[in-house]
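Participant: Following are the structures in question.
Nothing in this text is a laboratory measurement; each read-out follows from the coordinates by a stated rule. Worth saying up front: this structure is predicted, and the values here are computed from it rather than measured. Cβ atoms are built from the backbone, for glycine too; each structure is taken alone.
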Structure I
Amino acid sequence: MADAFPPPEEWDAAVADRFRDECFEPGLRRIFRSVVADRIPTDELPPHSALLFGPEFGPFASDREFASDFYNEIHHQGISNAYTAQAVPMVAALAADERVPADERASLTTLLFHIAAETDRLTADCWPRQHPQTDPAAAARARAAVRRTLPELVARWDTASLDVRLALAALCASFPEEPASFPLLERTGALAEDLHDSRPLSGFLRFALLTGTAPEEALHTRVDELTSSYWRTTPRELPARQRAVHLLDQMLAWLRWKVLPNLAE
């Protein structure tokens, strides 16, 4: 069998191109590249776009392998680098484009939430120390970049899938002072009522609404109630909203991996 498969140096160029396209470039990468080429001007492409356009990246064995590399390049191990802020408009464009599969738009929106909530999450995780690898200036620039994308992302709520809406609720709860968050948080409450038969989903949405609107002490109390029984707790010395965003992150991960897949079955 091995003799029937010629070595690479004997491949015809056209056959080699077809082999590479069909077997080494997952469809998700092609979709991402098409969306980015259409929506992001060439002179505004971030360094991370080399994953889409640079021949030095790949081959990728699957959509998941490509997506893992793509997300890690932008926000490796949940930490912003000097170029993360530049990548945010590209991520937002992908998250808002219907050509991207719905489950991937949910992952992209969740990535934006993780970028926006980075300082809150890492501070809550490491208190009273600072995470040894964090770059506060890079995290602040990246959060500001996510904030600028909110109006476009919020506008997708009515047509978004449930998993995208959950990520949007968490994202807006991490920007309670942002005008674009106000109407979406109200819709979050309405969706919680519609999903009252699913306590995990409605409970998450109500907590997202609480995170964006509740006074400090009331939010502390609710975080204490939830973390004393199940979720990983955080020090009460931290600001209540910081603790709440850390908890939202835990909840969203659990819903996406444990609850939503069962709803689709």
Structure II
Amino acid sequence: MKYNTLIVPLALAFAAPVLAEQGKEIDPADVTNVYTQGALMLNGSSDIQLQGQFSGGLDNGRQFALLGEITLTDENNVAERDDNKFGTSFSHGRLQYFHVFSGQSDDIPKIGLSVDYIKTNTEVKNDLLSIGGVFAINPEHTGGLLVYPRFGVTTGTMKVKGVSDGYDDLIGYSLGVISAKYIGQNGAYVSVVPEWQDLNGDDIDMHSLSVKTSLNVPLNDSRTWWLNTRYDVSKTEVDVFNSSLSSEWQTEALIGVRHYF
């Protein structure tokens, strides 16, 4: 099941002007906005990604969100996957708590802090805990472009199936920038997110570079239903016992729908 050639034409077909009442518009382009939501995404290998988020506010004006995400595949060994077969095997999972604070200046209007637990069950198995932050830059300083630098500190364990003897303790960091640009007047937007991650342990070192590009458009006037598309390009290098495992650039296309409650 290949979606690469369908993503942009299908998304653009829905990107017609949609008018919503001012002050009540759902605006997911701003990553410091939190909403109660659910999503279903599919990639070109027929993997299923399910996501749900509950959000709320506090009396002091701060907001929070609890997010859960799981990816299901037909086969955890990437080389043995059937592109036309939907799966039920756990591949990736993530739990996140996200807290949004008001910034102390007009230059940085909002700040977000997150705690993530990430588990992967593929050829590379890991259990990671990441504490990170993201802050909004006033769009007046970026020509209307939405820009959110982010950083994180990560620790946990990792094992490479068939290569490492056991789990290795790792610690490292991640750096990235979330950028978004509105297209048209209906809230549709394009987002580009480059990210670098570096993890180091006694036996295993991992370095990865990824760029995620997405096009997201509302499907109704109230902006409660959205078409989400994403195209990822990434490369991960893993060194085990000072020997580098072969790696190539990987691509992944995803398409799905999201509902904001």
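Participant: If helix-only ellipticity at 222 nm (-39500 (n - 2.57) for each DSSP H run of 4 or more, over all residues; to 500) is calculated from each of I, II, which structure is the one that comes out at -1000? Mind dumping the intermediate values first?
Facilitator: Numbers: I: -20000; II: -1000.
That value comes from structure II.
Participant: From I, II, which structure was log10 I(q)/I(0) by the Debye sum over Cα atoms at q = 0.11, 0.15, 0.16 Å⁻¹ = -0.65, -1.10, -1.22 calculated on?
Facilitator: Working through the options, I get structure I.
Participant: Taking Cα Rg over 2.2 N^0.38 Å, for residues 94-189 alone for each of I, II, which is largest?
Facilitator: Evaluating Cα Rg over 2.2 N^0.38 Å, for residues 94-189 alone on every structure, the highest lands on II.
Participant: Comparing distance in nm of label points 7 Å out along Cα→Cβ at positions 38 and 166 across I, II, which is largest?
Facilitator: Numbers: I: 2.8; II: 4.2.
The maximum falls on structure II.
Participant: If you don't mind, there's one more thing I want to ask. Which of the displayed structures (I, II) returns the greatest value of distance in nm of label points 7 Å out along Cα→Cβ at positions 174 and 230 on calculation?
Facilitator: Max of distance in nm of label points 7 Å out along Cα→Cβ at positions 174 and 230: I.
Participant: Out of I, II, which structure matches 20.9 when mean count of other Cβ atoms within 10 Å over residues 102-109 is calculated?
Facilitator: Derived from the structure labelled I.
Participant: Then there is this: Can you say which of I, II returns 0.75 when FRET efficiency 1/(1 + (r/R0)^6) of positions 198 and 238 (r between Cβ atoms, R0 = 35 Å, to 0.05) is computed?
Facilitator: Working: I: 0.75; II: 1.00.
The correct label is I.
Participant: By the measure distance in nm of label points 7 Å out along Cα→Cβ at positions 30 and 46, tell me the structure among I, II with the highest figure. Could the numbers behind the result be given before it?
Facilitator: Values: I: 2.6; II: 4.2.
Once distance in nm of label points 7 Å out along Cα→Cβ at positions 30 and 46 is worked out for each structure, II has the highest.
Participant: By the measure distance in nm of label points 7 Å out along Cα→Cβ at positions 62 and 222, tell me the structure among I, II with the highest figure.
Facilitator: By distance in nm of label points 7 Å out along Cα→Cβ at positions 62 and 222, the leading structure of I, II is I.
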